[in-house]
Structure I
Amino acid sequence: MFNLSIIIVNYNTADYLANCLRSVFAQTNVSYEVWVVDNASTDNSVTMVHNQFPQVHLLTSTENLGFAKANNLAVQNATGQFIHFLNPDTEVQPGCFTTMLRYMEKNPSVGMAGTKLLYPDYTEQNSVEESYPGQRYTNGELAGLPGRIAWLLGASLIARHNVIKQVSGFSEAFFLYGEDIDLSIKVRQTGWTLGFIPDAKVIHWEGKSERNTMPIDVFRKKMTATAIFYQQHYTPASIKRICHASIRQAKWRLLTLPFEKLLTNDKAMIAAKTERYQLILRFSRTLAAKVLHTA
């Protein structure tokens, strides 16, 4: 058995994936295996991995399975005591694996931990949250879970293999976005805490699998994932409060945007904001109606 199984889900990011794998194989003093799941990429990702990284365990799909299902597929085959879920648009910094494993071994109550994520200019990305989306409007459905950290960004996560099996992996109700929040909750609900490893550093270019997707379509996917999260973890009453708060906020912003438009020459920015708040309004109304109908 290996100490560590690295799992990377790839979709049309051959250029970033190559850099990621080079950084992975530059790690020393750790026994590890690498799994890449390719979600039906149309670029040269598969050929690149075959030719440049023959030591990689490559799983190819004829369809885009989504982030959760693809990760779960690799988990079924992985043999490491620990699993490192890693995005393809990342670069692992020297000593990262050793630092991650040392942290997990010294903190036996931690079921899953995040590494420090850095932008390419080495400024820090926010990767740790202490509350859940919409939580302020709930009746404490997620209160009392162990640990201070609520959830971790999924770009670079190390977890105990047995914990991932215990929680049945990522929820496949999520296709893209939201899976990391849901997994974090499941880990905490089984009695484990979440950790953060500031000395394990990973550069994250962020969103490169979606670089050819229009920003409003990315936002729509995130809204869809958020709606799934609400329905899986909150009561209908809490969801209605969240929706009504979102509706009020969206209406207010749509009312004030014409005045903001007078103060800027960036008309494209105003148009993008308008489209975004209109989408929030539609989503919130639809979800509120759905909850009312099923309650």
Structure II
Amino acid sequence: MRRDTASDLVAFLAVAEAQSFTRAAAQLGVSQSALSQTLRNFETRLGVRLLTRTTRRVSQTEAGERLLQTLGPHFAEMDAALEAVSELRERPAGTIRLTATENAASHVLWPALARFLPDYPEVKVEIVIDYGLTDIVAGRFDAGVRPGETVASGMIAVRIAPDMRMAVVGAPAYFATRKPPKTPQDLTGHNCINLRLPTHGGLYAWEFEKAGREVNVRVDGQLVFGNAELILTAARDGFGLAYLTEQQCLADLEAGRLARVLADWCPPFSGYHLYYPSRRQPTHAFSLLVDALRYRAPARKSPKGPTR
């Protein structure tokens, strides 16, 4: 590949990802006019337009989008390889990008990061909240965090949390005027607090299982939120039933601020796993973080023998 072609590809990728010539120019350390001219010359040489420019934003044409999807993963791998080489110095360094759900970020990633980061001040971590099954290669993430059962085959998966259970909960004040549901179908008669998935825009269906029978319920209610913290707060204040992980509402259940229903319809499922492509060359910083996150089951206590 010609040297100027490589520079043009770097320029195109920067503009496409930033959706702005101004931000991309600042990132590359060149003037906006020089960057714009570089892209025009590149398009002329290719004989096809890659970018659509307006006064408000920059977006890719069909050809540009195709090139971006092809380029992105390869440049991410090159960045990781260069970062791995640079980390042959004494202290681990670099940026680690992760995609995770809100619950995983708050209850699994952050406690581990709070212990990990003080020992490695040159390591930076970015966490992007997403409830969908993110393509971590196309999104240029180092790894993702999802329940083990949803991790795609071909990925390296490292367990970072124990198995989980979902919980349907409501405040005592809510149940004071309403009969608790006995089956998932009874939820259609209740005021339920919905979660709208930020990535896909749809409402999250409540999932249940009992004796091998799976039931998904599309609930309804006055409130729809985009994050679990607001759902928990509204449920605590008596505005309806919430569907959350046990971990998210455990403190409120133990304190009596919330009561649980349909527990027999919420079996355990695989806990959170960190996943990344098997072909990825881990940097030193990434390997250290994986080890810090790795779940280690508590040692079982040996039964006490008979006393004399």
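Read-outs: derived from the displayed coordinates by stated rules, not from any lab. Computed from a predicted model, the values in this text were never measured in an experiment. Cβ atoms are built from the backbone, for glycine too; each structure is taken alone.
Computing distance in nm of label points 7 Å out along Cα→Cβ at positions 114 and 170 gives 3.3 for which of I, II?
Working: I: 1.6; II: 3.3.
Only structure II yields this read-out.
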Consider the structures I, II: one of them gives -10500 for helix-only ellipticity at 222 nm (-39500 (n - 2.57) for each DSSP H run of 4 or more, over all residues; to 500) as calculated from the coordinates. Say which. II
For structures I, II, which has the highest computed value of Kirkwood radius over Cα pairs in Å? II
